[in-house]
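Pasting the structures here.
FYI, it's all coordinate maths here, none of it is from the lab. In this text the structure is predicted, and so the values were computed from the model without any measurement. Cβ atoms are built from the backbone, for glycine too; each structure is taken alone.
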Structure I
Amino acid sequence: MEKVISINGSRFALPEGMSAKDIQALAGFLVTLTPVHSEYDYDKSDYLHFLASQGTEVRVDTVELMDRETAKQQHEASLARYRAKRDSEQTA
């Protein structure tokens, strides 16, 4: 199991051995940041930037990491089982 930090839904692996105190400090700093969003200005062919109305969501979790190929194979196998079950339920 690896510790990861989730910042507005994007997960990042934390360095192995990072202390709880350092993780707490990092999370505390990150929640003070305000996301910047944008809208496209078609007249100027440029983006208009503005501060989000909501702050930053930060969570620290523990997840099981695996290599990409194993994850991909497991995904494809579970998707095939899901589709087979769905198809059999639709024909019943």
Structure II
Amino acid sequence: MFALIYDEYDLSKPRKKVVSVHRSRETAEKALETRMKKLGVRVWECNTRIVWVKTKVATGDFIKALDFETWRPGEKIPHGERYPDSD
């Protein structure tokens, strides 16, 4: 399942809070857009990202990096997401 997680990219905070849970990446993307509009910020400012969760979770749960991946196994990764923005 896909989830929106709150992630400040802070190594001292290895547990990430689950903001919402979704059956598809499309619904997770819509939820992320709604969250950005509600907060009035851009995607990199809202500290929220979409991940594929390996275990069953619910909104409000906390998960560790071992419990999720950026992309679902077998999911087609967009070309622009395969390479970093910097050299």
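Calculating volume of the Cα convex hull per residue in Å³, for residues 29-68 alone for structures I, II picks out I as the one with the greatest value.
A value of 14.9 for mean count of other Cβ atoms within 10 Å over residues 61-68, calculated from one of I, II, originates in structure II.
With respect to FRET efficiency 1/(1 + (r/R0)^6) of positions 21 and 53 (r between Cβ atoms, R0 = 30 Å, to 0.05), the largest value across structures I, II is given by II. For the read-out helix-only ellipticity at 222 nm (-39500 (n - 2.57) for each DSSP H run of 4 or more, over all residues; to 500), a value of -13000 was computed from one structure; give its label from I, II. Computed on structure I. Comparing volume of the Cα convex hull per residue in Å³ across structures I, II, the highest figure is found for I. Each of I, II could give mean count of other Cβ atoms within 10 Å over residues 13-20, but the derived value 16.4 comes from II.
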